[in-house]
Structure 1
Amino acid sequence: MDSRRVLPGGTVLNPMTDLAASSARDEASASRAPAPLRPVRAAVAGLDRLGVAHVSVLSAIPDCELVGFCDPRRAARTSLRGIGHLAPGFADLPKLLARTHPDVVIVSSAEAARGPMARLALEAGASVLAERPMARTAEEAAGLADLAAERGLKLAGAHALAFEPVFVRAHAAIAAGAVGAPRHVRSSMFASRVFSAQQSARFDPALVSGGVVSQMASDLLFLLLWSFGQPLQVRATWNRIYGGVEDELHGMMTLASGLEVGFDSSWSVPGYPQPATVVELEGDNGKLLVSNDALELDLVGPRGGWPAGHTRVRDAELPQLARFDLDGESPYLMDAAFLEWATGGSEPPNTGAAALRVQRTVEALYASARQGGATVPVGA
């Protein structure tokens, strides 16, 4: 079966060719820390936990000047200044944009405001890195991607797991064909976050696009689409245990090649203070297993630069390139890679177009779950 896909505008994507080309980029990027190619002015919109993390990361990136941050809550702005960040704070994004003129804006506001804030920043001439999901709907996210393209600006989604060194190495091994043609793929992402209606209350269905998949496990979906391509159709079931959004979802995704990719996610499993991700792949040349801790390959024969037999690469053994470690290196590497791209450098994997494909897949999984597991096509 022909696995090529045609995107709007006539661009043809061939997963095997694209993966082979991306392998060389992955290997090259894994040996150096990304950095802006020129001095860059950056701002952060939204000062919840992720926004504060972005502020701290930006302050550690060479040639990056944090020119401002905004949040409607005075206490949030005051607290940030109290821990030593002296950039001016603003109550809203329009004032920040008018007075500081940033080159890039990282949007980490509440989900309902994320799309409108990203649009304001793009209209002001700033490139945007938006937390996931970039907008409430794939349609709104597509509008942001179109606007960025029209203005010649950069747009990316904050899928930090794609910058975790062990997953970058696994992607490169898959792209190099180490395990051969994929036969079976299984994956999971579990965390211990929601165990009561009170904890779930902040995920009001009227204000967010979904639960565990939209808010957390879309990072795993990004890894899967990055390595294997966008599915043609999906089927899924879910459990709503504590509130109005899903706490668990089991999905199966079918690719153009016929490959089926299993996907399990839950944020209501004890014993996972940090999200734990696992991807297992079986191909015609062996097996690959990657988790947050290590990459393991068992190969029939040498291929793609990997030897036959068993190989284990621990995450701690890989180059530690980040200048700032916050729940791992990926937040720093993601922000620094975006600034490099925004200043004329190479394209990172988490482009707005790639994040949009993830959001369309999430919407298809949700549509299937609402229909009791029916097969649902994924929008182009």
Structure 2
Amino acid sequence: MLTTILECVDLDAELRFFRSLPEFEVHLVSPADDPQTVVLHVAGQAAVELRRSVADVPVSLAVSSPASGSGDLVSPGGSVVTLIPTGGEQDQPLGEAMSVPANDASLVVVEPADGEFGIGRAGMEYRDLLPGRWGGRFIASHIRIEDGGEVDDWVHFHRIRFQMIYVAAGWVDVVYEGQGEPFRMVAGDCVLQPPEIRHRVLRSSPGLEVIEIGCPAEHDTLADHALELPNQRLDPERDFSGQRFVRHVAAEASRGPWVDQTWVARDTGIGDATSGLAGVVVVSAGPRPSEEPSRLTHSGEFVLVVALSGDAHLDVGGQLTAFAAGTSVALPAGVRWSWSSRSDDHAALVVSMPSNAVETA
């Protein structure tokens, strides 16, 4: 398929222009948290690749259109689209295969005031919880939608090794391939999005906040305009590259022991659904709060701890770190840490690869 490169300063404005034309369909967005490239398919005839740039480099496009009208349209960046009234069929070739960079782990502490939110895919705002992204192997994002309402999303999927979403505040309506009718996630709920499962974000409450963690950091987000969701096929046990979809509902979940016996853990079931590739638990004060917390470590490839509520301090490698809600700590293998203090309402999200990575030191 012939691809035309269009360099533009305001990628968002160019994308809105092309999406307003029925001949253009979004095929790929990369990366999702800070789009630099968007590929649109043009009525099965060609592709246009929008690239964020320091200067506009307009192009001219002639596009066959089933619409009765014809003529020239001009994008915000000066590109000219000429509509020619003829028919055409669409196709949807897939993007390139996923690449996972080598791990470059380092201790990273991000506090709630660190970093600014930037506009990402579908108007969502992203804040980076893992600057440097461990060499590009992992991404951790704090995502929010301030105004709420309908989300300008489309059916899409990700070429990714691992991806989970945890709702930290508010609610969001979503729909997933093979999982039945749309459902609402509220604070405390979590999903595992296995590789290439089609899905769509529908609407959210004002002030929605989610934590999203994925591997690799830069991955393709591809549209599937041929599939309408919800779809007729109900297949909750379907295997997606060795993983199953997980919908974890906090209000229905039980709690059990964790590695540190002074805590209890709410297991999301992601460890089982990924055959141990990754684990996601929410830990909170257990039945032995007066005992000395265990010193923890891991020998895996990734551990991220995010404070969800209350106040605490972490002792990380002998240094105290304030661990108020919204703070995240990425821990390389071999680093030792423990809670040195915590309030009764403190809770934390612990994401690890593999699922059994966290252990007592």
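Each value in this text was obtained by applying a stated rule to the coordinates, not by laboratory testing. The structure presented is a predicted model; accordingly, all values stated were derived computationally and were not measured. Cβ atoms are built from the backbone, for glycine too; each structure is taken alone.
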Exercise. To which of 1, 2 does the computed value -0.43, -1.00, -1.07, -1.21 (log10 I(q)/I(0) by the Debye sum over Cα atoms at q = 0.11, 0.18, 0.19, 0.21 Å⁻¹, for residues 153-264 alone) belong?
Worked result: 1
Problem set entry | Computed -1000 for helix-only ellipticity at 222 nm (-39500 (n - 2.57) for each DSSP H run of 4 or more, over all residues; to 500) - originating structure among 1, 2 | 2
Exercise. 23.2 is what came out when mean count of other Cβ atoms within 10 Å over residues 169-176 was calculated for one structure; which of 1, 2 is it?
Worked result: 1
Seminar exercise, completed: If you rank structures 1, 2 by relative contact order in percent (Cα under 8 Å, 6 or more apart), the highest one is 1
Exercise. One of 1, 2 was used to calculate Kirkwood radius over Cα pairs in Å, giving 21.2; which?
Worked result: 1
